[in-house]
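Listed below are the structures to be examined.
What follows draws every value from the coordinates through simple rules; no lab data is involved. The model shown is predicted, which means the values in this text are computed figures rather than measured ones. Cβ atoms are built from the backbone, for glycine too; each structure is taken alone.
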Structure P
Amino acid sequence: MKNFVFLKIVLLSTLFSCAQEKKNDVQIVADPKNYTTEIVVPDLQIPWGMVWLPDGSMLITEKSGELIHYKGGTKTQIGNVPEVYNRNQGGLLDIELHPKYSENGWLYITHSSKEGSEKGGHTALIRAKLQNNQLTSIEKLYKGTPNTTRGHHFGSRIEFDNEGYLYFSIGDRGNRDENPQDITRDGGKVYRLNDDGSIPDDNPFVNENGAKKAIFSYGHRNPQGMALNPLDGKIWVHEHGPRGGDEINIVKKEVNYGWPIITYGINYSGSSITDITNKEGMEQPIYYWTPSIAPSGMDFVTSDKYPDWKNDLLVGSLKFQYLELVELDKDQVIGRKKIAEDIGRVRNVRQGPDGYIYVAVENKGIIKILPKS
C-alpha cells in the first residue's frame, strides 16, 4: 500500500510538472511575400535604435557611438553624445522619445558607460534634449553597477507604458550566477522609473533593504526587444537565451523569470545549464524558440497597411537573418512566418508614424517594407 501511494504521488508530481512546462510546437512557415523592400537610410554599420521626430525625420543610434539625424536624404551626426564603452555588445544602444516629446523635448538613450571606479562598463540610461544638432540638458537617470570588462549582455531597450512610466532592460552582463536572481545587484532585470528618473512609489522593492529600487522584474538573461502591446497596454520583452531558449515574456511586477535556474536552453558548448524548465514561483515564457533565432528588436503591428499582420508581433532574427511574424491570439502564439528572408542581421524593427514597417539591418541600413497594391 505504501509503495502504491508513493508511486501515485510520483505520477501526480510528474503530470503536474509536465502540465506546467511550456509546449512550443508552432512551426515557422514562409509568408506569401505580398510586399517589396527598399533601403531608405543606406550605409549604416550596426544601427541599434531608431525613432521618428515630429517632423518625420529619424534619429538612429550606431553601436559605435554615433547618433545620426536623417532628414531629406541627409545624415547629420549629432554632437555631445556621451562616450560609450564600445566593447563587443556594448555601445550606443536604444533611443526613445518621451510620450509628450512635442511639449517637453525629452529623448531617452541607453548606452554602455565607463563611469565609475571599476574598469570596464555597464548599461546607463540618460535623457537629453536636441538643439542645433547637439544633445543638451543631459541628465543621467540610471547607471548599472559595478562595471565589468565582460563585453556582453548589456540589454538594452526602452519603452513607455500608457501611464507614462519608463521601462528599460539590462542584461545579466555575463554573470548569470550572481546577477539575475539577486535584487541587490544590477543586471538581468527590467527596470521601471518615472520619466525624470525618480523611483515610482509602488515599485516592488522600494521598501526592501539593499534592493535596487528601480527593479520591476528579474531573472532575465539579455532582453534586446521591448514593445508596448497596444491592445492591453502591457509591456512585452524578448531575450536571448543561451543555445536555444530565446523567450517572449510579458513583464509583470515583482515576477521572477527564472534565469538561470530554469531555462529551455543549454550552454553554447552543448553542456547542460540545468535540467529544470519550470519551478514554482518562476514565470513561464509566452513562447520560446528552440533553436535560438537570436532575437533583436520587436514591435506590434497596428497599421492597416498590413491587414494580414495586424495585432501580431514582429521580431528580428540576427542568426537566421529574417524578420519573424509571431501570430497571436491574445497572449497565445498561434503561428510563425518568415518575413523578408535573407534580409541580413536584423538589429531592430519598428512601425513608423506613417504606418510602414522599418527594419534596421547590420551593414546595410534602414529598410522599409512596402505592401504590394
Structure Q
Amino acid sequence: MREEMLKKIDETISNGVVILGQNVEEIEEKIANYVGTNYAVAVGNGSDALLLALQSMGIEKGDHVLTTPYTFFATASAITRLGAIPIFVDVNEDFNINVDLVKKQIESDKSIKVVIPVHLFGKSVNMDYLKSVCDEHGIKILEDAAQSIGSEALVDGKKFKTGAIGEAGILSFFPTKNLGAYGDAGMVLTNSEEIAKRVKSLRVHGARQKYVHEEIGYNSRMDEIQAAVLNVKFSHLDEWIDARIKVAKRYSNLLGDFVQCPEVPGDRTYVFHQYVIKTKARDDLREYLTNEGVGTAIYYPIPLHLQKCFSFLGYKNGDFPVAEKLSRESLAIPIFPEIKPDEQEYVANKIKSYMEVRS
C-alpha cells in the first residue's frame, strides 16, 4: 500500500487542509457505516476518546464508573482524570470482565453511573447479558472497543459490532491495532446526537462555534494525514480480520496440547488483536523464546488495582484473584495477517520443545 498511501498523503499536503478536513470526514463516515452507529467522531487517540466520551455521557467528579482491572491503563485513567472513581470487578479466565460480578456490584452500589466493558484482545464481552443488567438498573454503557474493531456480539438474537451496543463506544487506531494509523488517532462511536455534538465540541477546546467556548475542552483532533492513512487501509480491514482468525486457528491446532489457548465463543466474534496463551511457566518460556528469536509481549504485567497511581482506591493484592493470576500467566505471541505458516510452526515448535523439556 506504500504508493497509494504516499499519493494520498501528498494530496493532503498539497490541498493545505491538515486538521479536521475531508479525510477525517471520510473516515468518520466509513467507520460509522461499518460499525452501524449514527455518529463517529474522530479524536486524537483512543485514550482521549474514552475521556471525551465519558464527559459527554455526563460523568463528573465523584461519580462511580465500573470497569475491569485487567486492561490498558487508559480505561481507568480516563475515569480519574474527570475526578470520578473507578470501581473494579474481576475478570473471567478469558480475560474479559465477569458480567455476573458486574451484576452483583451494580446491585450493591447504587451510585454507579456507567459501566465500561473492555473487549480485550479483540474478543467481545457477553453484551447480551451485560446490556440487560444495565438497562434494568438504568446504567449507561461505554464500550472500550480499542482492540476489537470488527468483532461482533449477539444482543436479543441480533448481531451488533462492538462499539455500537452501548450509549457510546470508542476505537483506537494506534499503529499496532487491527486498523492502525501511522501515529495516534482514535474515535468515539454513538447513536446519540447529544453525545456526538458534545464530543465534537470538546475535541476543539469546548467550542461549537469558533472562538466561542461553552465549556473547557481539549485539543484532541485527528489530523488529516492519519485519516488519509486510515482511509487507504480501511478497505483491507475485513480481509485482515479473516487472516487473523485463520492464523489463530492454526496456532490453536499446533499448541492446544501444550499451553492454554484462547477459546472462541459460539455467539461472539474474536478478531484476535492479540493471540494470548496462558502457562504457569510464562516468565521462563518468554526468556527461552526471546533467546530463540521469537518476539513476545505481556498484556498486562500488573493489574490496574495494584498500580501505584491507583493506590488511593484502597485495593490490595488478592482482591481480584483471576486478574492477578492472568498477569502472571499470560503471554502474547506473534500474530499479524501476513505471518506465514512456517513462521507459525517455528514459534509453535519452540514452545512445544520448551514445554516438553519442562514437563
To which of P, Q does the computed value 14.9, 44 (Rg and Dmax of the Cα atoms in Å, for residues 191-278 alone) belong?
-> P
Consider the structures P, Q: one of them gives 54 for percent of Cα pairs over 17 Å apart, for residues 111-222 alone as calculated from the coordinates. Say which.
-> P
Consider the structures P, Q: one of them gives -12500 for helix-only ellipticity at 222 nm (-39500 (n - 2.57) for each DSSP H run of 4 or more, over all residues; to 500) as calculated from the coordinates. Say which.
-> Q
Figure out for me which of the structures P, Q the number 20 belongs to, where relative contact order in percent (Cα under 8 Å, 6 or more apart) was derived from the coordinates.
-> Q
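Using Cα extents along the principal axes in Å, for residues 167-214 alone as the calculated read-out, with 37, 25, 9 as its value, let me know the right label among P, Q.
Q
Quick check for you: by mean count of other Cβ atoms within 10 Å over residues 63-70, which of P, Q is greatest?
Q
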